[in-house]
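**Q** Read through the structures below before going on.
Nothing in this text is a laboratory measurement; each read-out follows from the coordinates by a stated rule. Quantities reported herein were computed from a predicted structural model and do not represent experimental measurements. Cβ atoms are built from the backbone, for glycine too; each structure is taken alone.
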Structure P
């Protein structure tokens, strides 16, 4: 059996990845999110708010003696407070770092603690962003947390070379995807975000990527890692 733990499965990319995987046989998906939106015999919802660090610290992965493959997909994330530094709300800054960086880092640590010496194929996949590589005005916490998680994953990949059976690590930037986060971006006050018109135009011109297409690409990468030697990739390339 192949086991996948995916955060943020209630909507968007996370849901698309889960639904694509559930089309496969011999596959079981654990959806880690606040809301349950998938019904399938091989799907189990785990109610967990990544902003609740006490709950995240208590989370443990299951024992899977029949596992052929075990994968953690850190997909959940929030845009955070879109505004220039100096005008950010303190609690929103804390929430952004907690959900986008601290909680995924804790889950990766627990995953490796649990499965480092498991004989199954093991993989960690982080949904990254172009914002991890370049600045976007008014997106300071989003850029910083995505860059931080990407560097965390690069360190993990480096450390895995010490093991005979290393865990594969990916950071995948999916491009600009037609999700609720894009809806949120287009509702931002233009006085707080000078690049608003660019995102409005992307939607108007039909240039946003369908989450289902992104989900299929993620699954292809996970099923055929031999075709994707680079651990950090941008699906727009």
Structure Q
């Protein structure tokens, strides 16, 4: 469950500490998606409401960290990396958390029957996207070590491997998403138009989690190349 953040301790001369906290929150939001999908497919609204409440509380903390960082960076912090790169990575983290809220809203506000044969493919897509975000989280948690070593040595090699892993998993997620879209098209005559449209949106929004993680990783690659 979300915990109260001590912002006095969290913020200081080192902007990477709150950045890591922010990414941990985004990753925690994403990690709740398989459980949410399972509840959605079972029509368990109470569990969905509990998960949405948890995500909303987590996202509020993420928003506070983002706002504080954005307000402080231009004014008081000496940055060992380009501010634009730093904020771009941070914004991708925020997009991950925001998208989980969008998905929860769709699951709760637009309940629908999903063809049984789509259940496992949807879960595979969701799990792959969560895995992608988890690897991106490792990248963000490596930033301090990269700064300490001057972006040289084995730490850079480790992060480069993580970037490659994120890109690979995002490609796999895209493939799973395309397969689901084809499956949905095959059922177009069995589903009403509203269900078809909103399932398509759900597939895309779940896949967005991996896409935002990949954009974070690519931005990190550019940061390393500077």
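**Q** Say we calculate relative contact order in percent (Cα under 8 Å, 6 or more apart) for every structure; which of P, Q gives the highest result?
**A** Once relative contact order in percent (Cα under 8 Å, 6 or more apart) is tallied for P, Q, the winner is Q.
**Q** Among P, Q, considering only Cα Rg over 2.2 N^0.38 Å, which has the greatest calculated value?
**A** Q
**Q** Identify which of structures P, Q gives the largest calculated value of distance in nm of label points 7 Å out along Cα→Cβ at positions 33 and 209.
**A** Once distance in nm of label points 7 Å out along Cα→Cβ at positions 33 and 209 is tallied for P, Q, the winner is P.
**Q** Out of P, Q, which has the highest value for distance in nm of label points 7 Å out along Cα→Cβ at positions 25 and 41?
**A** The structure with the largest value is Q.
**Q** From P, Q, which structure was FRET efficiency 1/(1 + (r/R0)^6) of positions 105 and 201 (r between Cβ atoms, R0 = 35 Å, to 0.05) = 0.50 calculated on?
**A** Computed on structure P.
**Q** Determine which structure produced the value -11000 for helix-only ellipticity at 222 nm (-39500 (n - 2.57) for each DSSP H run of 4 or more, over all residues; to 500), calculated from the coordinates; the candidates are P, Q.
**A** The correct label is P.
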